[in-house]
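Derivation of every value follows stated rules applied to the coordinates shown; laboratory data play no part. Owing to the predicted nature of the structure, the values given are computational and were not obtained by experimental measurement. Cβ atoms are built from the backbone, for glycine too; each structure is taken alone.
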Structure P
Amino acid sequence: MSTALGQAGEERAARYLKRKGYTILGRNIRLARGELDIVACNENLLLFVEVKTHKSRESGLLAMHEDKCARLLSAAEAWRAGHLQYVHLQCRFDLIIVTPRLGLPGWLPPRIEHMRNIIN
């Protein structure tokens, strides 16, 4: 998957979250322990979102292996340590899979699947 396609998927995911009432706190945050695609919040929830832009839902799910989840947790801990104003919020880890629809490009927007609480 190209970087441009991945960035476009992350942009779609960020717009989706904004429509759902979340405030985007950061995107593509690189930390020593890993990378956070999107950090968002609402009044009582801090959301760490991994975005996968893949040709199929299944390949997006396969990309969320155990090591990836461990890096996501570690990066989130590092981010929270530097943003103490959000420590009172409950944390949740979500996955958004962006998949293109078949047909002529531009006719149908990509499908967005939002999976909540992917890491307990």
Structure Q
Amino acid sequence: MNAQPRPYLSEAAYLERERVSTIKHEYYAGELFAMSGASEAHNLIASNVHASLYNQIRGRGCRIYPSDMRVKVAKTGLYTYPDLTLVCGQPKFADQVKRDTLLNPTVIIEILSPSTERYDRGVKFQQ
């Protein structure tokens, strides 16, 4: 039995769907990848890292975005939602009206879990 090929989805179609979706998806090379919810431990780690970073960058012209801020990797076309994204200086967005896809992260933080560690340390890290 052959698996059916997945239809290619354009970036514009991805963004249109993603903006009304109740769940988040990564997008790469025309494909969508649903993201799972975070565990309690994951959320506590994210909260603690956010608080620590906030105290360190306050007054330095930097901003911290939680996991709902989408990031586009311009070189590869990956759209992803890092656990925390830090931008120092003016943030640049793919769409100046929606301001929902960040183009110039300074630091990206991913909290690893057993189910995503290989991907986060491998393909995603290379991007």
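Miscellaneous remarks
- Of the structures P, Q, the one that 23 was derived from, the read-out being relative contact order in percent (Cα under 8 Å, 6 or more apart): P
- Highest-scoring label, criterion being Cα Rg over 2.2 N^0.38 Å, for residues 17-64 alone, among P, Q: Q
- Which of P, Q leads on distance in nm of label points 7 Å out along Cα→Cβ at positions 57 and 89, largest value: P
- At a computed 1.00 (FRET efficiency 1/(1 + (r/R0)^6) of positions 49 and 73 (r between Cβ atoms, R0 = 25 Å, to 0.05)), which of P, Q: P
- With Cα extents along the principal axes in Å derived as 57, 36, 28, matching label from P, Q: Q
- For -7500 (helix-only ellipticity at 222 nm (-39500 (n - 2.57) for each DSSP H run of 4 or more, over all residues; to 500), calculated) the corresponding structure among P, Q: Q
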